[in-house]
1. For the read-out helix-only ellipticity at 222 nm (-39500 (n - 2.57) for each DSSP H run of 4 or more, over all residues; to 500), a value of -15000 was computed from one structure; give its label from P, Q.
2. Comparing FRET efficiency 1/(1 + (r/R0)^6) of positions 9 and 73 (r between Cβ atoms, R0 = 30 Å, to 0.05) across P, Q, which is largest?
3. Distance in nm of label points 7 Å out along Cα→Cβ at positions 65 and 81 computed as 2.3: which structure among P, Q?
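Where a number appears in this text, it was derived from the coordinates with a stated rule and is not lab data. The shown structure was predicted, so the numbers you read here are calculated from the model rather than taken from an experiment. Cβ atoms are built from the backbone, for glycine too; each structure is taken alone.
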Structure P
Amino acid sequence: ASAGEGKILKPGQAYQDGVVIKTDIAQDIAWKKGIFNFHGKNVEEVMRQLSRWYDIEVSYASKPPAIIFYGEMGRNLTLSKVLEFLEKSGVKFRLEGNKLKVLN
């Protein structure tokens, strides 16, 4: 839509950078309820959520592990607690200041 032109969105759609895109409704609802929704998310998608919420920079020592997460966590948890839970899947992290490195 150009300037002054309206766009009607349907459920599951968002308007971003001039384009209508499909959104993950469950993800959007979880975000509004203060929950991280990791259902079917890979390491990079989970790190993107953590980066936004905790204002951290994420880097990878190598190719991100091919792990898919399932579950939810409250966003009121500390970053250390979230990482502790995620490490149970076999992913290893190193946190230095606001920089988080995925080690494997």
Structure Q
Amino acid sequence: MNENLKKKEAKIKKKLSANNLQPSIYVIAFSQSPQNQLDFFSSLLLKQHIYENTPLFVVGLADGYDSALELIRQITEEVFAATQSVDIRHYILQKHNESIKENRRCQ
């Protein structure tokens, strides 16, 4: 999530969950297509019926198209710096699983 949205993170997530319109918000998620790493799109598309029963693994939120591109660039650079590859999905899922394990240990 870019810096501008961190302050509003809870509110934005709540609105997205309630399917409320947020025209400036872009969603960055794992691609549904196996040949792509990430998809990004305006949150307005979540209003379409195709997304009602489609599970999305959201990896980031951005305030506008340009911010979405910048966030994807940052994600890609982070993954490459850490792994010397661009397997974004594997890296993020690994980090996600590590986070879950850490949270379980803290409980």
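1. Q
2. Structure Q comes out on top.
3. The correct label is P.
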